[in-house]
1. Percent of Cα pairs over 24 Å apart, for residues 194-321 alone was computed and gave 32; which structure, 1, 2, did it come from?
2. If Cα Rg over 2.2 N^0.38 Å, for residues 74-225 alone computes to 1.90, which of 1, 2 did it come from?
3. When you work out distance in nm of label points 7 Å out along Cα→Cβ at positions 66 and 354 for each of the structures 1, 2, which one comes out largest?
4. Given a value of 4.2 for distance in nm of label points 7 Å out along Cα→Cβ at positions 250 and 274, point me to the structure among 1, 2 it was derived from.
5. Tell me which of 1, 2 gives 16 when you compute relative contact order in percent (Cα under 8 Å, 6 or more apart).
6. From 1, 2, which structure was distance in nm of label points 7 Å out along Cα→Cβ at positions 50 and 266 = 2.5 calculated on?
7. Taking -9500 as the value of helix-only ellipticity at 222 nm (-39500 (n - 2.57) for each DSSP H run of 4 or more, over all residues; to 500) derived from one of the structures shown (1, 2), identify that structure.
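Computed from the coordinates by the stated procedures, all read-outs in this text should not be read as laboratory data. Treat the numbers as computed from the prediction; the structure is a model and nothing was measured. Cβ atoms are built from the backbone, for glycine too; each structure is taken alone.
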Structure 1
Amino acid sequence: MRTVKPTTAALTSVLTVALAGAAGIAAGRFAGDAALKAAPGRPLPTEPPLTVHATAAGRIALTRALASRRPGVYGLSGDGSHAVVGPVLSGAPHTADTVVRRLERVTHGTPAPGDRVRLTPGLHIGNPGSALGLDHADVEIPGELGALPAWFVPAARDTWVITVHGLGTTREHPMNVMEYLHHRQFPVLALAYRGDAGAPRPPGGLSHLGESEWRDLDAALRFAVRHGAERVILYGWSTGATMALRAAERSALRDRIRGLVLDSPVLDWEATLRALATARRTPGALLPLAVRAYQGRTGLGTGPVGSPVDPARLRVPALVLHGPGDVVAPWGPSRRLADRRTDLVTLHTVHDAPHGAMWNADPAGCEEALRRFLTPLM
C-alpha cells in the first residue's frame, strides 16, 4: 500500500486555516471584552463626548449634537468633575455649533471650557444621606460570591422596592427616583451586585447581562423578606431590568414579588453586545466573532437567542419604561412583550431618551406612570 505524504502546500493550507481560526477566536474574545468589561460607573461608549464651550451663572454651553439637545435632566461627567444639567435654554445666546443648557448644580469639581464630558443618567454622587438627606443604613447582603453592599432607606410600608442599576452606572443611579419612592413610604433597598465597587468580582470579570447576576438580586430578595418585607417590587434599569425578570421567573421567593418596573430592559443580548462593541469601534467583520466568543464564555443564548423572558411565563404586573431612542437595548422587544401580555404589561414610551435614562428625559411623565402602576400594589 502506498503512503500518501502531505505536500508542503497542503500543510501550509491547514496551518493557515488553523491560525486564522485562532486569530478569529482571539479577536472575538477581545471584542467581547471591550464591549462588556467596562468599569461600572463609566459612561457607556454609545454616548458621544461633548466639549464644554462656556459656563455662566446657571448656564453651560456644550457642543451642539443630538445628545446635547435631548429633553430632560442629566448628569454631566468629566475628568474629575460632575454636574447636573437641565433643559435646553432656547432663548439663551449661543453660537451655531453650541447648545446652552441650564446648569442645575455642580456636585464635584468644576466643569471648565475645553473639558471633555458625557451626559449620563446619574444625577447624584454619594449616598442617600449625603445626596438626598435621607436616613439610611449601609447593609451587607450574603450573596452567592460573597457579601453585597446595599443601602437601605426605611419607610412605613411593608411593601419594599429593591432597585438594581444597569450598564454604565452604579447604585447611585436609583437615587434619581429614591425621593419619589420614599415620599410614598416605600422602604428602598439599593443593591450593588457582582462587579460593583465593594462587591465580589464576577467570574472572568465579564458581565453576563443579568443571566448570572440575577442571583444577587435573589439574595437581596431573601434579605428583604427576612427583615420584614411582606411584598416586594423590583425596579431595574438596563441589565438590572433583565435581572428583575429572571428573579420573577426563577426565584424561590417569587410569590413575594408583586410587580416589576423595567427601564430600558435588555431583552436581546446579542443586539446589546453588538451595539456596545460597535461603539468601541470594533470592525464589523469581528462582530459575529465577538457574539460567538461571548456566548461561549457565558453560556448565553443556549435557549432562544436574545430572549431572557418568555412572555407566557410572566406572572406579575410590569411597567416598562422604554423608547425608540435607545441604541443599546432595542425598543422592539419591549413593544412585543407589551403586545403579547396586555393583561400584565404597561408600556410607557419615552422619546428622545438614551439607554437607561427614560426618567431623565421625562421625569413628570415617568412619575405619573409610576403613580398609576404602584398605587394598586401598595
Structure 2
Amino acid sequence: MKEQAIDNKELIMALEDLEKEKGIKKDYVLDSIETALVTAYKRNFNSLENVKVEMDRNTGATHVYSVKEIKEKVENPETDISLSEAQKINPDLQLGNTVNVEIVPRNFGRIAAQTAKQVIIQKLREAEREIVFNEFNDRKGEIVSGIIQKVDKNIVVMDLGKLEGVMPAKEQIPTERYHVNQKIKACILEVEKGSKGAPQVIVSRSHPDFVRKLLEFEIPEIYEGVIEIKSVSRDPGYRSKVAVYSPDPNIDPVGSCVGQKGVRIQNVINELNGEKIDVIEWNEDPSIFIASSLLPAQILAVDIKEEEKFAQVIVPDDQLSLAIGKSGQNARLAAKLTGWKIDIKSEGQFRELLENKEKEENIQ
C-alpha cells in the first residue's frame, strides 16, 4: 500500500493568519519551506538524488519527488530511470525526458515540521526587520533621542528603542565629548541593511539638517511653514549660518527665529553646546543676500558675475579680517550658504588693484 503525502492543514491555516496579521505572503513562506526541505532531505538522508519538494497551497500536503532522467541504460538508480519504469508513471514519456518519482521517506514528517517552524521564525524576523527598516527610513532627516551605549575612537552607538543608532566620527561634533548613559539628540541620516539583514540607523549631529530640524522644533513659524529655511551652512561645533525667508511682509523672519532676548535661538545653541548661529534674511537679489551672509562684517559693495556665480565683495579696511573670519570661516560659510564663489577685498586693496590696472592700460 502506497504511503500518503505528508498533510498539514494546520500549517496552511497558520500561514494564512500570518499573512493577514503581518503581511507575510503565504506563497512566499511556502516557497522558502520547499527550498529548506530539499536541503533538509539531502542532509538527513545523505542522498545524491535530485530532489524536489512541492507543498499543496490549499491543504499543506507535502510531496517529495526524486527527479530522474529517462535513460536506455540505468547507470545510477538515484538519478536514472528506465523508459519502461517511467512510462508506468506517464505513458507519454520518452528517452531523455525527466520524471518526478514520488517518495515518502521515513520520519520525514517530523523533519518537515521542524524545518517549517524554523523557516516561519526566520521569515517573521525578516518581516519585523523590514517593518522597522521602513519606519526609520520614512523618518530620514528627523531628530531622535537616545541613550549612548558605547563610545570608542570611531563610533558612538545609541539605543533608539527598537534598534541601535550609529554615529560615525565624521557625523560627530568635533568639540563634543560623549560618554556612556548620556542622553543625546541626533538626526537620522541614513538607514541601511546590515550584513545579517538587521536595519542600522546612521545618525548625525554634525549635518546641517540637524540645525535645520532643531530650529523647526523650537520655532513654530518654521514648523508651520510661515518662515522658510532657505539654506544652512555649518562648521560643526563652531559656527552655523542659516538663511530664512517669509513671504509675509508683516513677519520679521530673523527676529522670529532669534526670539525675544534671543531665547529661541539660545535653546538651539544650548543643544549644540555653544555653537554660534548667525540667522540671515534670504533675498532673491544675490547682491543683498551675499552682503547679509558675511555679517557681522560691514559691506561697501558687491559686484556679481551671474554666469559664473562669482561675487567680488568690497569691505572697509578695518573689516577685512572680520569678513574673512578666523581661518577663513566666515567667508567659507557665506559661500556655502549662498552657493556663490566669493572673493573679499578691502577698500585699500581694491583701490590698489584699480590703480595697477590703470597703469597697465596707460603703458599699452
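1. Checking each candidate, the match is 1.
2. Structure 2 accounts for this read-out.
3. Ranking 1, 2 on distance in nm of label points 7 Å out along Cα→Cβ at positions 66 and 354, first place is 2.
4. Derived from the structure labelled 2.
5. Derived from 1, not from the others.
6. This figure was derived from 1.
7. The value was obtained from structure 1.
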